[in-house]
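Once you scroll down, you'll see the structures, which are given as structure tokens.
Derivation of every value follows stated rules applied to the coordinates shown; laboratory data play no part. The shown structure was predicted, so the numbers you read here are calculated from the model rather than taken from an experiment. Cβ atoms are built from the backbone, for glycine too; each structure is taken alone.
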Structure I
Amino acid sequence: MTAMTDPPNEGFRLSQLIYDTRYRSMTIQAVAFMLIMAGIIWLANNTVQNLSALGKDFDFGFLWSRAGYDINQRLIEYSNDSTHGRAAMVGIANTLLVAVLGCVLATVLGVIAGVLRLSKNWVVARLMTFYVEGFRNIPLLLWIIVIFAVMTESTPQPRDFREGGTASMILNDTVAITNRGIFIPNPVWGEGSGALIAIFLASLVGIWAFRRYARKLQEQTGQILPVLWVSLGLFFAPVILAYFILGRPVTLIYPELGGFNFTGGIQVRNSLIALWIALSLYTGAFIAEVVRAGILSVSRGQTEAAFALGIQPSRTMNLVILPQALRVIIPPLISQYLNLTKNSSLALAVGYMDVRSTLGGITINQTGRELEGMLLLGVFYLITSLIISSAMNLYNNSVKLKER
């Protein structure tokens, strides 16, 4: 009787890195990584040598030197005595402002246009088609310049708002639309404003929690709660009550005509408005096609089944069609958000001081640090794009079909 023994384990041999399928992929990846790193090191070393031959070095110390130029539209404190780093931060804030506002408005316009383009009303459908084709096939830069020119040339001058003039303020004399921009009230945050902000944030959390509960209840029992009205109540009621209970901690400074221009309030320049509207309309046209494609991807039988059950068309769109269409809409929508953010660099055409105009423009011209400035500019757009993509991918994972 013989005993069965396991075959002896062979030792590891270097040839396995090439001929053994268990290690070959790792070998290829390691070699590719080393080649890429070697190429990056060679490029960096070559760049440093060329800069040295030109009498330059690679240094970011210019960020702490005095900027010496003004920025007309800013969200944070800045003066011409601030550093170039501070100017870059102002430009970054301006870029993020127009990107966020543009993504929100473009989404609203795109969803509305995409849905209405499928309308059975011939006039509405043709109007939406004209909007989509018109904005998609004309360069964005032209739209920015055209909208800026219209706002500058068709709006009154500040002197026209004087007594006996041809122009007047709107919204109970609180907002002035001029060829220099729109002047709106400026909020002044007093004692207790922090608590008011905390209550507002708590209201947003409450809205999110209620909508989540309503969705689960509907999935389990079919009962539909008045989500819209409850959300509006949670959004406005707590803040309004807290505003009066806390003794009106937030006051407003209204714009007033003084001399040749308005004083007080906040001036939203035409360059920001033109860039925002142009980016939103242009990107909204592409989003409209994405939404239309997503809706058409849903089987027509789904709509017919909903109508057969007596569900209203609006609820069919919200409860049946759009939830399924989102799985098709979200991936290309991410690309549109990224395009809008990067297209904001065209702000230079109308004088809006974004990061391209500050860090990638005036700062480079003054300091001569074109390589460092462009490198920082590229890193900013890269990080911003990765953050937008990651956030949207998380949302995409939450709406995709869950398999059992």
Structure II
Amino acid sequence: MAEGGAWPQARWNDALHVWSDKKLASRSWQSIAPVLARAPEEVLSRLAHSLGRWLTAVAKGLEGDDQLFFATIRRVLALDVPDAPQSDEPITLAINHPMGHVTEALIFWWFRQSPSDDQGLPEQLKSMLTELCQFPGERLRHGRVLLASHLVALFRGDPVWTRQHLLPWFDWKRSQAEARAVWSGYLWTPRVDRPLMDALKPYFPATASHYDDLGKFREQYASLLTFVALDKGDAFTTEELRDRTGLLPPDGLHAAARTLRQSLEAAGEQRGEYWNNRVVPYIGTTWPSRASCKTAEIAEEFARLCIAAGEHFGVAVKELRNWLKPIRWPSAVVRLLAESGRCEDQPEPALDLLSAVVGGSTQWAPRELRKCLDGIKSGLPGWSADDRFRKLDEDARKREG
């Protein structure tokens, strides 16, 4: 039918969809690629979405003519396919657009070459990726979003090309629309790479001022900012990181507190060292002191951070006590505290933490509260005369009664 000039769109879309299965992609490429190479431009425009998805599948296991693969990709890149009006999110638009599909196909092809650090991009690939980074506008922007999602790999493979062609799009002063797009791509699956952060230094701190522009990826920026502050190297000063962290709204600071807690939990047997060398300096020099930071969500993260500090629990409670306040659902914190053994070996700070996060926060006291109080009894002289203990004991009795 194709040789006779007939290109039924529905049939081709269905076929390309089926051939995108990983079991059929390579086989279909051998037979179909030469046919599509002869397709008129208007046919490719009508098939652009299914064709792009098929090329992405093909790239993961391509065997044969790379020249034909690149020629087909180049034809799709030249098409002017309008956006579907389903979203204004850069990632959603990019992964559903032929420009995003073929960009992913190029990256997958590159990964199959087993690239190594500083090897440089292959010339044929480099020329096509450079085209994606040459001009502003929505059509090429979709490709840049997908390139940004692989930013660490591209920077490690070819730092010179990445600095010259891709990183300038992260500059908010150049274009807010373009910067929002590539930052969303990078923050989709962010990874901290110190040399990359050094290269992003002109643009990374300024992104805190555009926090709301990042949409659903804004909390990923807050987490990334926290990781950088915990292991800042020489790229950023303490003052820069403190100022940018201070610009975060409450939900961003909640994400930062969660990242801080998760980082300490992930330190495993090195928690003590991580607490002393990373968390304490961060709290002292970077975390903001304004009253608006003292939300119940942040209080819960800091309570869990204290428990995660292990043998430094008492010091942590003292350090973070000003940030603790009643939380609506304290059961998870109380359970973690009961399981930690801190009530028995450090009863005073355990009682202090419980009094801060449980008091008046919920109608029903947490189930494990009694276990915590029994542990505190065993190690705290004079517990029966402590107003904090009596209040918590009353709460536990109401639940038991």
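General observations
- Source structure of the calculated read-out (helix-only ellipticity at 222 nm (-39500 (n - 2.57) for each DSSP H run of 4 or more, over all residues; to 500), -18000) within I, II: II.
- Structure responsible for 2.8, with distance in nm of label points 7 Å out along Cα→Cβ at positions 120 and 232 calculated and labels I, II on offer: I
- Per relative contact order in percent (Cα under 8 Å, 6 or more apart), the highest-valued of structures I, II: I
- Top of I, II by Kirkwood radius over Cα pairs in Å, for residues 144-263 alone, largest first: I
- Among I, II, which structure scores highest (criterion: distance in nm of label points 7 Å out along Cα→Cβ at positions 152 and 176): II
- For FRET efficiency 1/(1 + (r/R0)^6) of positions 96 and 224 (r between Cβ atoms, R0 = 41 Å, to 0.05) computed as 0.65, the structure of I, II it came from: I
- Label whose coordinates, when distance in nm of label points 7 Å out along Cα→Cβ at positions 24 and 56 is calculated, return 4.7 (choices I, II): I
- Structure (I, II) behind the derived value 9.5 of mean count of other Cβ atoms within 10 Å over residues 216-223: I
- Parent structure of the calculated result 1.33, given that Cα Rg over 2.2 N^0.38 Å is the read-out and I, II the choices: I
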